[in-house]
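What follows is a set of structures for review.
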Structure I
Amino acid sequence: MPAYMIVTAKIADRDAFINGYGMAAAKLVEQFGGKYVLRGPGATLLEGDFGAQVFEGGASMVISEWRDKASAEAFWNSPDYAEVKKLREGIADCQVLLIEAAKING
């Protein structure tokens, strides 16, 4: 069953984020079998307060699709990604969710 990794980020230095972390993470996402469904700035919080501080001034949102939850977790827990994740330290405040798609009857 497909799984989706959903990231909201408040980015302090967009150029450094995209040219460092973003490029390196994109290579690993592809290497581990994931694909981006959405990448973009300007997300607006319409309801609730989950991560409200991230949405102040417009958050960036990234959604990636994975073959299954185990594939996404293999990426997330890999030593390679642990190194790449260091590239966003001090320039982005991120929240990351992983959810497995449920079959909808209808």
Structure II
Amino acid sequence: MLKNEKGFTLIEMMIVLLVISVLLFITIPNVTNQSNSINSKGCEAFIHMVEGQIEAYKLDGNDFPVTTETLVADGYLNEEYKACPNGNEITIDAEGKVTSN
């Protein structure tokens, strides 16, 4: 006789899977939206950092650099920091203003 069998029924397992699926459908879009927000904030911070490096370049007696390659060649930026975290390239105008494309 099977008096003290313990375990889950198929219906209970299906309900648990349904609840987990609903939670995933709710959270995944929110995580991707937050990821886009983080990348845009990271790009803003990166632009401010590059502007600071341009000011340091100018304080060392140089003119404003025309490109990021100038900053990299003179040791003000690392090679890997020529673009924003979201992949957008940055440009430097004649007055030293940094913009993201």
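Every number in this text was worked out from the coordinates using simple rules, so none of it is lab data. Because the structure is predicted, anything quoted here is derived from the model rather than measured. Cβ atoms are built from the backbone, for glycine too; each structure is taken alone.
On distance in nm of label points 7 Å out along Cα→Cβ at positions 45 and 61, which of the structures labelled I, II is highest?
Numbers: I: 1.4; II: 3.5.
Between I, II, the highest calculated value is found for II.
With relative contact order in percent (Cα under 8 Å, 6 or more apart) computed over the structures I, II, the top value is the one for I, the highest of the group.
Here the criterion is distance in nm of label points 7 Å out along Cα→Cβ at positions 37 and 69, and among I, II the highest value is seen for II. Supply the structure label, taken from I, II, corresponding to helix-only ellipticity at 222 nm (-39500 (n - 2.57) for each DSSP H run of 4 or more, over all residues; to 500) with the calculated value -6500. Label of the source structure: I.
Assign the value 2.2, calculated as distance in nm of label points 7 Å out along Cα→Cβ at positions 13 and 29, to the correct structure from I, II. If you can, show how the numbers build up before the last one.
On the way: I: 2.2; II: 3.1.
That value comes from structure I.
In this comparison of I, II, the computed figure 2.2 for distance in nm of label points 7 Å out along Cα→Cβ at positions 5 and 93 is attributed to I.
Suppose you compute Rg and Dmax of the Cα atoms in Å for every structure in I, II: which one lands on 14.1, 46? Numbers along the way, then the final one.
Values: I: 14.1, 46; II: 26.2, 92.
So the calculation was done on I.
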